Structure formats: C-alpha cells, structure tokens
1. So if we calculate relative contact order in percent (Cα under 8 Å, 6 or more apart) for every structure here (P, Q, R), which label has the highest result?
2. Which of P, Q, R yields 27, 58, 15, 0 for P(r) over Cα pairs in 20 Å bins from 0, in percent, as computed?
3. For percent of Cα pairs over 13 Å apart, for residues 323-386 alone, which structure out of P, Q, R has the highest calculated value?
4. Can you say which of P, Q, R returns 3.2 when distance in nm of label points 7 Å out along Cα→Cβ at positions 187 and 211 is computed?
5. For which of P, Q, R does mean projected area of the Cα convex hull in nm², for residues 283-370 alone, calculated from the coordinates, equal 6.8?
Structure P
Amino acid sequence: MKILFLANRVPYPPYRGDKLKIYNLARRLKDRHELHLLTFAQTEEDLGYKTELEKIFKEVHFIYLPKWKSAMNCISGAWDMRPLQVLYFQSGKLQQLLDSLLEKHKYDAIHVQHLRMSPYLAGRKEIPRILDLPDAFSLYWERRKMVKRGLLTRIFENIEQRRVLNYEKVLEQYNLSLVCSSEDLAYLEKTHNTGNLRLLPNGVDLETFAARNHDYSHNKTILFTGNMDYAPNVDAVIYFTAEILPKIKAKHPDLQFIIAGQRPVPNVLALANEHVIVTGFIKDLAATYNSASVVVAPLRFGAGTQNKVLEAMAMGVPVVCSHIGFGGLGIKSGEGAIMQTAPEAFADSVSELLDSEDLRRQVGTDGMRVIRTRFDWDIIAKMLEGYFEEIRIGK
C-alpha cells in the first residue's frame, strides 16, 4: 500500500509521546509499504531531521510553522469556537501542499495524527482515512478540572473542554478513529454515540527498553520520567513530593527521588534538594530505568496510557501508578504496575516494594510478560496494518 502519514510534529528524535508513536509504527511498516510523511517543523533543528526520516519514508515534506506563528493563530480563539489545540496547528500552506500531494499520488490510506490535524482531511470522504487520537482529549480536560486551579485557569479550561467536546464529533467523519486505551474508547463511544472507534495501543520498543538483568537488591531510588513541561507531569511531581514522598521517607530516610525528563519548568527545578534530583534531558533513558528501585506515575489528570509505565514494565522495574491510564492496560493491579489513588495508599505500596526484594522481582517479572505479549510495537504495527487494509477494502 501507499500510505501518507499526516503528523502534527516531526517524528524524530523518537524520545517521547506522539513523535515516538509515529516513528516506531512507520519503522515497522516501511519494508512492506511505501510511506510518505507530511508534517510541521516547529524549529530549525526539526528541519535537520529530514535525512533521518528519509530512511523510513520515501517522501518527506515539511511545512515550517514556528511556535510564535502558532501562538498568533490562537488569537482568533476569542471568536473562533474551535479548540486552541486545533487553531495552533492551522496552516494554509500545509493545506495547499496536502492538496497537491493528493493530486499527485493515489494513496491507499492516510493516517492523520491527533485531533489537531483532523480538519485537513475531515471532508475528503473519497479517500480512505484514519484519525489516530493519542487519547480522549475531552476526558483529559474533564479530569484536569478536578485538580484545584486558580480562577482564570479554571475559566480557560472550562471553555477549552467544551470546545474540545464539541469538536471531537469530527471523528465520525473518518473511516476509522483510533485511541490507545480501552478506557478512552469506552468514554468516546458513550459520549459521542459513534461506532467507528477502534483500539490501537501505545507500544514499547523492546530493542531500546529491553530487560537488562535488573538488579532487584537495591531499594534506594524512586524514579519519575516524562517531559517536564507537560502539565500532568509537572502536577504529578509537585503533588508527589508534597503529599506522598514524606510518608515514604519516614520509613526509608536515605532514598532518592529522581525526576528525569527534558525541559523542566521552574516549578520542577525548584523541587531539587539533597533527596530530589532533577536531571533534565536523559539520552539513555533505559539505563535510568534500570537504575531505579521503583518507578512512580502519580498523575492526577490526563488520558490514554502512560509511556513511562509501559517502558518501566518492559524493563522489569516495578511501578506504582494512579488510575490515570491504568484502566487501558487491561491488567490487574500488581501485574507489573500497582494502582493506587489516595496519597497514603500510594506511599504504602511504594514502601512495601522498597521493603521486599521478592515483591519487586515478582511485580517486575509480571510486567515484562505483559509488555512482551501485548505492547510490542511489532504487534501494534500489524494491528494498524489491518486497519489500513480494512478501510481500503471498505472504500
């Protein structure tokens, strides 16, 4: 098949989030299909990755959309009812280039990444198209409202949540719409009463995050990973250090809490002390996972599944996480990840793991089994391949 990927960001380097997903899926499909890429480049650095992407995609097309210009796009949000997420990525140049590519090529299927990119192909019903949502974005905003915020922030979030909820109906205009979590799928089906939704889980690159004979004997290091300018992650580490970490330190006074992730904002940097280490960008994240005794993911809002949970499980490192994203894993608490919501229970579960080498090994081993059988990118790429075939034949 000839397949076009329409992405909101340059999918390289594949460190986190939406970049990671497109890169890993395409890398596994490239030998069986002809792949093309059309995406926004937000920085001069992005433009330099074309050569790397041409190892996967036969054609790579960039539209340069610097962040300042995206911010200007959002000014129309005062009178435009579309979500700011959509306005941020609007571009007449991209639409023109897309139209020319559609005239030049007969694509068997098009993969549209994120609600942000959905306007560009929503009306092209003559072309087989998949809309791939990283999560149920309206669910993300609904959960975000549950966390205490300032008045102006609450007003903004309420407006954006209503806009997203209304705009999500665009998924019905695609042949198929995909989400990474069964929890998100059930929410969207109930909210929008639509039947064109399918599940495409997030995956783990088992070459990068391969088990490294993890040493379960140490019990002094708690790890959190993620982009540290992403609101759910920022909230999670501030909440954890204030409400949960002191309870754990009461039993384990020598432990260290490591916050590993690029672009830490000032509120995160301010957490650093002799027991809390803020690393900034980590190139070999797998080695950092392998050095941890327990990985934590105490997110209070968000949707989808959490890469940090999947990656730690792949390496056999036990995880304690909140309910955010846990339902989409399809596992019981303890099968690689222990789910807790209340601060006291979360702290107790971390402490129990730190107290017992056998428990750390058991939970970690169960996690590796789950990832190998359900979340390998090779398995997920074949699922996407099947969805492409389904919409191509359906047309």
Structure Q
Amino acid sequence: MSVPSAHIGVQQAPAELVPPGLAILVLALLLSIQPVTTDLYLPALPALTRSLGASVAAGQLTLSALLLAFGCSQLAWGPLSDRFGRRPVLLAGLALYALASVGAALAPSMELLVAWRTAQGLAMGAVVMCARAIVRDLYTPLAGARAMSKALTGLGVIACLCAPLGGLLTEWLGWRAALMVLSIYAVATLSLVALRMPETLAQRNPQALHPATLWRTWALVLRNPTFWAFSLLTTASYGGLFTFLAASSFVYIDVLGSSRTHYGLTLLSTSTAYLLGTVLCRRLLARWGIRRTVAIGGSLSACGGLLMLLAATLGWHSVAALLPPFYLFMLGHGIHQPCGQSGAVGPFPQAAGVASALNGFMMMLAAFAIGRWLGEALNGTVWPLVHGVALWSVLLAAIAWTLVQRHAPQEAGHER
C-alpha cells in the first residue's frame, strides 16, 4: 500500500472533536512530561550522585540514557500510533512511565537508577511523540504552530515550577522525593487522558507496521527538505538547552557556589524566559509568518550564546554575568520549538506519527551525544557550559537564516 502524498492539505480529524481548551491543556501536560522528567531532578543530580557513590559521568548517564531511550523509542511509537491511534499508545506510555518513576525513586544503586530512567525515556517517547502528532491531526501547519506555542506556554509555566520544587524537595526530603513526584504527575495526566481525551486520528493506517510501508514512509519523510530544515532547527535549539540543563547543576552549584534552592530559582528564571518566548512567538507569527519569526528567533539565539562566551572570555565567571545572556537564548528557544515541531510534521498529514518520531529522535540523539561529552568535559570550570551553548547558538542561527528561509512553506505567512 503506497504512502499518501506529503502535500495533501486536509486535516486528519475535525478540530471540534476536542474542545480547544481541552486540547491545549492535554497538549501542555503531555509535552511537559519532558521538562518535568529532567528539571525536577536536576537540583538533586549532584546529591544523588554522591549518595549512590557514583562518578559524575555515571550521574550524567541518568540523563543521557533517558534521552537516548526517549529518542530511539519514538521510531517505534510513531508507526504504532499511525496504526492503532494516538489514544492507546498514550495510555500505555503514561502507565509505563508511572511504573518506571516509582522504580527510579526506590532504586538502591546507580545501575538500577539508570535502568529505570531508561524505562522512563522509553515511555516518555510515546507521550511526547503522540502530542506532536495530535497537533497535526487537529490543525493545519500555521494553526498548528499557534496551538503548539500555546501548549508550550503551558509547558513553560510547569517548567517554572519544576526546578524550585525539585530544589525544595531535595533540601527537605532528599533526592528520592523529587523523583517520586514524577509518578504523581504521570497518574494525574493518565487519568485526564483516559477520561476526557478522544482519539484524534480520523483514519488509522492498517499497513503502517508493514516493513515495506515503513520504509516508504521513512523515505518520504527523510527526502523532504522542509522536514530537514525544521528538524535541524529544533535539534540545534534543543542542543543548546540540553547543554545548559546537563552542565548547569554542576557548574552553578559546584563551581559558582549556588545552593540547590538558588539553582532551582535559576532554572525557574530560564523557564520564564522560555515562556515569554512562546508568547512572543504567537505575536510574531500573526504579524510576520513562520519565516520571519524564525529569523528573529535566530538573532536572539546567536546574541545569547555569543554574549555568554564574551562574558566568560572577559573573566566574568559568575551567575550574574553568565545567566542574563542565556535568557536571550531561551527567548529564541520559545520561538524555535513551536515553529520547528509543527513545521517538521506539517507536510505529512497521513504520516504525522513517523515524522514526529524522526524529529524527536534527531533531538535526543544530539542530547545523548552532548551528555556523553559533558560527562568527560566537565572539569570544575564554566567552559564546557559556555562553549557548548555558544556553538549551538551559532549553528541554530545559521539554520534559521538559511535552510528555514529556503524550505518553509511560501504561503505560511499568509495562512489564516
């Protein structure tokens, strides 16, 4: 059975199937499972590494292994969701995530903690992949970018709460409490999806899991220049963010002397900048369309990374000097993610699950590589963090100013 053309513009399911408010709420909760999984435990990462008698590299593996499993699992979850629908895959993913979260919180050794975090990543892949595919099920590409920006504003609000909560829980109750909260989040989200969220995929593809069909679908997606432009955009943007997330707890706490509570507030402030970026994204989209919006985001990203590098080069190794430039990067991140994630699946109304999976796989492959590099590169200075963010910011701006300008849909800026 041949894969339908990537240029078919019809929606997969009428948006009235899901009330707009419910759709945005569910999307925000589903997409937020990623920062909840990372940001809540980041303030606890140095403490759990010491508690379990492990090395810094082993502590980094609790994050990089999770993200590698997250990225790779989407390659399986995507076709499964195109075959059986989004709802059953979502329910299975959320149930597995809740179970793995309990296991991680109770893990007696670093080896078991890494294993349970890997299981969390596998389950998280189903949840986030389905969320991105649901956007394509319900919306056309530009409308999807707007809906995604609203959902990611919700993500920003949740992320703002995660880091301070993780810091406080670690200070008061220990690092295991910070990990146990993840299971509570999963059960609450699972209940909402089970009780209120209908299936959004109007027509399942019974051939989606056949090897020949999978090959044709992957080839269709990977041959599309629009997919590559927006996927590279999201990958570079997430690369800069992940460098900060993976390195900042060690740099800010161990090198710059922040307390875990203050570090949690630092992450809150970066999440606030990201939240503002998603709001700015909607305003820019309404006025300028996708191409100009992404170009403006690229300028913010480049300024943020290069100013952070300049501050460090001048010897200003303090939170007050290094944090404000990163706010500019996060403003850009709030623009690139909604535009990039919706843009990557936009050309594929009949294969949104596979396109979403491949996009997510690219981001997490980059994150895994960064995590492995940082495990060796963190050396008691600010330089691994600064160099990493600066590199990704320059690559991000180059992609925003070239590939996206060439391959974003011409009509995107005029679609209403």
Structure R
Amino acid sequence: MKTIAVLGTLDTKGQEHAYVADLIRQRGHRTVLIDTGSGDPPSVEPDVKREDVAAAGGVDLKGIVERKDRGEAVTAMAGAAAALLSQLAASGRIDGVISLGGGGGTAIGTAAMRALPIGFPKVMVSTLAAGNVAPYVGTKDIVMFPSIVDVSGINRISRVLLARAAGAICGMVEMNVPEAEDKPLIVASMFGNTTECVNGAKKILEDAGYEVLVFHATGTGGRIMESIIESGMVSGVLDVTTTEWADELVGGILGAGPSRLEAAGKAGVPAIVAPGCLDMVNFGERASVPAKFAGRVFYQHNPQVTLMRTTPQECEELGRILAEKVNAYRGPVTVLLPRKAVSVISAEGGAFHDAAADAALFSSIKSCLKPGIPLVEMDCKINDPAFAEACARTLLASLGGKAA
C-alpha cells in the first residue's frame, strides 16, 4: 500500500479531487487530500488544510485573502505547496502526487511537483496539457494529462479521463524500479544529425565502465542536462551537440537559455565540447518561420520541423560564445572541431554545406579560445567513426581511463 497526495484547489474543484481520491483508495492505496485554495471554503474536507499549506511556505494566507488578488494567491500557494510536498516526500509520508486544474491549479500543482526529485511519481491533469507545457514541466518528469473538458464536475468525459489519470498515478507508485549497478555517470548531448557520433562514443565509454545518459538538444534536453550536471551526479560531459546556442542566438524555438554550456565548467568535471549542429536553427512547420527570415536557406527536416542555415556572421558569433563559455571551465576540457561537417546535412553536397560559414565558426572558436585549452582539429565529419572515437578517448584520458 502506497500513499498518494491529491493536491488542488478544493474550493473550486473539490468534487473532482475527491472523486480521484476515492478511485485511488478503491485501488488499495492511501490518500492525503491537500487544499491549496484561497477563495471560498473547501467543498470537501481536506486532510491538510490550506492554512497548514500556507504555513509550510511561510505565507500570510489571511492577508492574501483580504487583498483578493488572485495572481498573488496563486503565486503564494504555489510556493507553499512546493515547500509542503518537499517535506512530505523527504520524510517518506507520500509516494506520489496527482493534481487537477485549469490555469491557476496547474500553476500551483506543477510548481509543487517541480520541487520533487526526478523519478518521484507526478501526474498533472490539466486543461493546458495540449499546449506548450515547458513552463509547467521545467526540467522534471511531470506527466501532463490532458483533461479534454474543463475540470468542472463529473460527466461522461471527465469520469473516464479522471479514472485513467487515477490509474496512471496508481500504476506509477506500484511499479518497482529494477535495481542495477551504479556506474560512474557521463552525460551527452545529441541531435538526429549527430546520432552516429554520439552512439559511437557512447559504446566506447560504456565498454570502459561508464553509464551514459543522452539528452536530446531540444532546449528542454539541454536544460535538463545542465541541471543533472549541477546536481553533482556526473563524472564527465560529452557535449558534442551545442546546437541550442544557434536557436538562442538567432531566435529559433529550441534555445536552452543563456546559461547553456556553463554547468560543466562550474562543476569542474572533465568535458568534451564540439560545435555539433551549429549550422542549424529550428522552427516548427514552414509557415511558422518568421517573415524576417525570408530568403534564407531552409531544410524541411519533417512536416513539423523546419531548419534554417546559420550565416557566416551568426557562425562567427556562435564561435565566440562557445569559446567564452569554455574559457570559464575549471576542470579539464577539450574542444574538438570536425572540419568537414558539423552535421549530416552540412557535409559537402548536403543541403546546408557552406564552407564560408563553417570557416567563420572554426576561426572564431580558435581565435577566442583561451591559450592552454586543448583544441583538436580533425579532417573529418562529425559522424565519422574517427571523430566519435577521438571524443570518447579524449574524455576517457581526462577521466583517468577506465571507470573504477
């Protein structure tokens, strides 16, 4: 038997949360019904009152209620719920959490869930789950479950969806995670256009006794990778796909923020850095590309993804940014340059082949890189086996060879 927190605004959505809690108990688990409302009194009796939630986060609930500012209330209760759930999870009093909500409820529920560790079961049933959920999920493994209809009563659709959501959180807490040998951890960045390189390097590193986590360089992937490095879990970094900086600089949809490429330097762990896929900026379907980019070189990766070639001027700036980030690294770091192609489609004959842009990128990296930082130039493409092996062997040398 597990204990599942059922968290939400019980003034407006008490019936729905109570319904889910009842389904969970029918499955054989305990529930803790937590009220994060701040308006009318709760429509069902909570196990944890809103005053206790507010107290956990040091929130003056009475003052917020008197001011009648909904935005302030949502922000305050989001922080308080995060503090409370962290305490409950850390003390082993809950094994999972589920929440239901519209805009305010989703903001509160997901804020609380983001305070919990990766791997802790989290389900958010939301009216917003079909849109851009990145601000709600952040870098955590929150399952966003579309409510389809508004969370407003139990009807022929919500009855089914809420039951499935209750089943999902029950299944998550019931599942035992198989034990495995903990090996030293390496993180790597990958795109479809650098898959062969990363897979080749990954095999060499795994054969040497390391576990390799690969992150898709989609903005969210880069942010998660940075957070994992910051956690102190990581022994080494294989950052060969730094493409998120192209989106960050030019205005694509897969930027990872201005702190991308900083975590490894601050952590002081051995790292390999390469300019993988800095030839491309990502947009959605072709019609979504801003009009200001008319006349640029594009490649339709698939119906939902349009790639735009970076210019020599953009590549020069990207080279400067990459070098300046690497210059701040405290631990051993090596920059490797695949001079024949930084992606599959930038090779000679490919849609994004642009010798002038590549030359600007490589020249900028070389001129801006601090003296003393190893720079390896290779006359090959990024996905050539020789480049993958060089990345892996260089990282292993910095790590001291085979894992202990």
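Just so you know, all these numbers are worked out from the coordinates, no wet-lab data involved. Computed from a predicted model, the values in this text were never measured in an experiment. Cβ atoms are built from the backbone, for glycine too; each structure is taken alone.
1. That would be structure Q.
2. P
3. Q
4. Source structure: P.
5. Matching structure: R.
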